[in-house]
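Below: a set of structures, written as structure tokens.
What follows draws every value from the coordinates through simple rules; no lab data is involved. Keep in mind it's a predicted model, so treat the numbers as computed, not measured. Cβ atoms are built from the backbone, for glycine too; each structure is taken alone.
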Structure I
């Protein structure tokens, strides 16, 4: 206190002003941190940067960084009559933390504007590319099979598309003669859990519509249920609790070939009869078969 008394009036003013700004900075920093709790740091770069960017009809600053509450928003980007307005639904999250793009010019004046503001266009394109790479890396981490696809050769193809939730649907296309080769390829993919996939097989089959029947022998039940012709051979299956699983395949006697193995799961009912717990598939997944224990699915896939 004595130190402060010994200071000149000007020195006291300088120190007081400095203390005031220091406290103000601390208060501002604390308030800023509190207002950002639970929010996502989001980059906004939509060329032209003079365009108006709105979320749920509330304008946010273009070419800036904003903090947004995670969730769904209605995005609207508008400029002038020389550019097409853009409107869509977006989701802001830790994995989707940028709003970037380029408005489509409608005429020569719009084209000229973008040419004169080439740096803005390049900057926005760079942000779009960075976001795409970021999302792609996260998707591959979440869905390891994306690290291996697409696979295309003369025998089969394994590709993917996204569903409405941006989760991959894995499409396997193969003629019956090469279906087993494609299935084995899927099983060999490093880090991929077959049970977690959304698999769709595009292979022609001759199975009739499922018909419930009273055959006690599982093989006879399967043959009747799916109208299998004599060219199909049904393997001896295994029983696990109330479940019975096996596979059947095409035996091409003329060419001495066995191919197109399909797996099937039966469940014994309370009255002792069988019913299909899952229709024939080259491989089973948790998405394709409901209410069947994973250990049964895994055992069947390995059969």
Structure II
């Protein structure tokens, strides 16, 4: 559906019409699905809290909570709504387990995107900061009245923590307990443990790949990379690591190991990568914002 046929609000509706009367569990779960979160089974609009009312909150089957705010009719995410969402999730975290929060809007500046990105970095480091798992989602309604939300930046989908570890559970418990683990992913080519290096923007994703005949340890710079990112990756001083244009939408620095290599080596190489990142950022004027 072309963008010109999409509306920020359904025709003839105000923002409060959407939040109080139109939004269903299915609508809200469409947004949650975009960022890979646990879906809700119950919602409550206009939820009363200290000093205000939240547009919507949703409860999962585990009684954890998603918080939803909707920007006003202007559509442009502003300081008031951006800040309110954090206040609401933070306040509710005193009595509930929080999954995260979503601000529906029509546009958002890079300034606020970066702010929420910084919050999410904290949310994956410590469980008690889960209330900082905040996201902007573009609200859209097509001509048929269907809700078609989108992420503003596909990198948001790379910033979700999944606590379920199977293949790498023992490795993490022994060697990577302090890593900022994102998730474990299995596909047709192998099994991947994704994690973050906190000093780098969220478009950087570090990994351990278990493939059919090898183990690969490395880091991708994903979509929206620029020349500075390429220069940065190539400047990291690591013996026998290989830099490559791994795909149209990513750049990669990695080390390949035998399939039977010691997991301790995977961890040691990853720590060497982290040290090289920190040293390079400190010694060079690198702009990776």
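Taking volume of the Cα convex hull per residue in Å³ as the criterion, which structure among I, II has the greatest value?
Max of volume of the Cα convex hull per residue in Å³: I.
Ranked on distance in nm of label points 7 Å out along Cα→Cβ at positions 81 and 265, which label among I, II comes first with the largest value?
Once distance in nm of label points 7 Å out along Cα→Cβ at positions 81 and 265 is worked out for each structure, I has the highest.
Of the structures labelled I, II, one was used to calculate Rg and Dmax of the Cα atoms in Å, for residues 177-280 alone, giving 13.0, 36. Name it.
Here the read-out was taken from II.
Where is distance in nm of label points 7 Å out along Cα→Cβ at positions 73 and 249 largest, in which of I, II?
I
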